[in-house]
Structure I
Amino acid sequence: MSAFKLTPEHAAHLVTAILLFVVFPAVLDPFWMGNLGKYISFAFVAIGLVLAWGYCGILSLGQGIFFGIGGYAMAMFLKLEASAPNLPDFMEWSSVEVLPGWWEPSKHFGFTLLEIFFLPILIAFPFSYAIFKKRVSGVYFAIVTIALAMTLTVLIVGQQGDTGGANGITDFKTLLGMDVISPEARRRIYYLEVALLMLVAVLAALLLHTRFGKILIAIRDREDRVRFSGYDTAMVKAFVFTVAAVLSSIGGALYTLQVGLTSPTLIGAVASVEMVIFAALGGRLSVTGAIVGALLVGFTKSWLSEQFPQTWLFLLGLMFIASVGLLPNGIAGGIQRLFSSKERA
């Protein structure tokens, strides 16, 4: 039996886990720990985009839809628990006298978990399969998804009494009676986030190293040949897109728990495009790179907005342009190219 060889990919996974579990909690204050927890929730979306976009060529500009599904599902449960036995405050402000029927199931945490996991499946799979069966792909699919994200944002904002409108849903206190707002509670939620993220990262990496992962690459590069070989490429693409949707929903639920709010700004076109940037900057062919990209963009946004409040958006845009020009395959791709050149030398 050959000895185990530590590859750069394994080393990246290990270093990332040590940083998130040990180093960052030891050196960051509660404010930055809260920010880090927020960025980690977006890492789930980035991993999904690595699977769908990086390996299968499905560019979705509407992942905010599924991020919002998970976020609002968790927020509805938390808000009802915080408001009980009264109606949520934004409903009372809008003169709503009876809890809307579609809110009733959110009184139960078990149903909330089912919503987070299965509602994205019920929406993403039939929608994407129908689209892919018609052989709609590339920029056309991206346009469809971003249009849906913008439409959903308008619907949520317009239903002030039912959804909280543009302000979203906030002011949570407990989860099943357990405190979720103290620094200690946020710290526990952070470790839960990291544990789930590492599990998802390992499962995604294992999936990509199977025969199924090779089929994804083949579909991305020459879908017509894969179709002629007898594979239902629409089914495969719909499956991967659905997995990415579920990961986005999980990230949205954890975001709500960690940050204490959810709003339409997390669903719309700007947020959805920004989620793609996480994967692009970190490396759309690297699971670990996606995590690094989400954290790097998050920290950079926060730092630039503090140091340069008037011009930080321009500086962030320049950073993205420079990174794409210098590292077309992201940070992970640049590191991999560096290792390859050293091995050849």
Structure II
Amino acid sequence: MSQRKTTSDRNGGYTVPSGNQAANRETAQSLPDSKIRLLGDSLPPYVPAESAKGCTVYEAETPPTRLHVGDCRDVLSRLPEAGSVDLVFADPPFNWDVPYGEWSDGMPRQEYERFTYDWLDACIDVLSPTGSIWVNIPDDSAAEIVMHLKRRGMTMINWCIWHFRFGQNRNNSFILSKVHALYFARDPRKRTFNAEAIMEQSDRAAIYSDARTMAKENNKGLRVPMDVWYGQYWGRIQGNNKERRHEHHNQIPEAYLERIILSCSNEGDLVLDPFCGSGTTQTVARAWNRASIGCEYGADVAASAWQRITEVGMIRKGEALGRSTAIAARRGPRPTGNGNDRKNTGTEQEQPGLIDLS
């Protein structure tokens, strides 16, 4: 079926199909009553502890930043800010038997799913009416998380992929080179989405020298990022990366959280991370003037994360913004115009040829 030509969206452009989000809104309205059953449903829900007595809490101001040491299911059940969290980002344990400090990362599958639904429910319960949630998860649990969020009445906005070029070598299957970034909103029509804050150079400008990208009234030569994420500063955080925190496992790059926080929250908003880990979410939130709350199960892991959040800070603020992710050399002269009519962040990248995506 051909696309309908229009001049209302942009010069020479095409309309964007609306069927995807319309279908997702309908799903969010119908699935809560469908009685979908998943493996973890056979176990009873977690009962939160009645008291926070004895739990360590780190606090800082400007912007308000707080890190609780303890089980996120306990912390969120008594959170004073319940109903006012604007953005949740969760990178939970994958149940791959990774040594996350005091956390046991090798649950039976049934227990792991029950744990997953419990912490997801706790996050949903503290979201504001306009709030959004992102979940970073691998292949083996993505489908279950999507189905649970849908049956809770959340609307899927995007199913993104974080793609990295450095995976663990193997000869018995294809190398794992991605993680799913699941984006859901409580109300898709009222959610925050700041497109201009995360624009990147388009292939039309970086490769094809297409004059149409410079004919736009705003954001000439730029586009909203696509739903597969890669590029400079987007790779896995290895030992020689200056972002690396050596006391932590499976650290996410700052660029990943920067894109989510800038696009899905505003200055002064409240960001929540139920699995603080190395502290990337709160470090980036603090750098971009967002209030934040974190939870971390292990005391030693939390202490190291807090030192990063409050003393080290964000290493690459703004460095990943505005760049091209082109994977082919330029095919003609640069189109006329600036190619980036936003405030100059000093991050525009020359594209003489293929870029390093590691």
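Derivation of every value follows stated rules applied to the coordinates shown; laboratory data play no part. Worth saying up front: this structure is predicted, and the values here are computed from it rather than measured. Cβ atoms are built from the backbone, for glycine too; each structure is taken alone.
I, II: which one has FRET efficiency 1/(1 + (r/R0)^6) of positions 135 and 199 (r between Cβ atoms, R0 = 30 Å, to 0.05), as calculated, at 0.80?
II
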Looking at structures I, II, which one was FRET efficiency 1/(1 + (r/R0)^6) of positions 263 and 287 (r between Cβ atoms, R0 = 35 Å, to 0.05) calculated from, given that it came out as 0.75? I
Which entry (I, II) yields the derived value -6500 for helix-only ellipticity at 222 nm (-39500 (n - 2.57) for each DSSP H run of 4 or more, over all residues; to 500): II
Answer label among I, II for the case where relative contact order in percent (Cα under 8 Å, 6 or more apart), calculated from the coordinates, equals 20: II
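Check the numbers for Kirkwood radius over Cα pairs in Å across I, II and tell me which is largest. Mind dumping the intermediate values first?
On the way: I: 21.1; II: 21.7.
Of structures I, II, the maximum of Kirkwood radius over Cα pairs in Å occurs in II.
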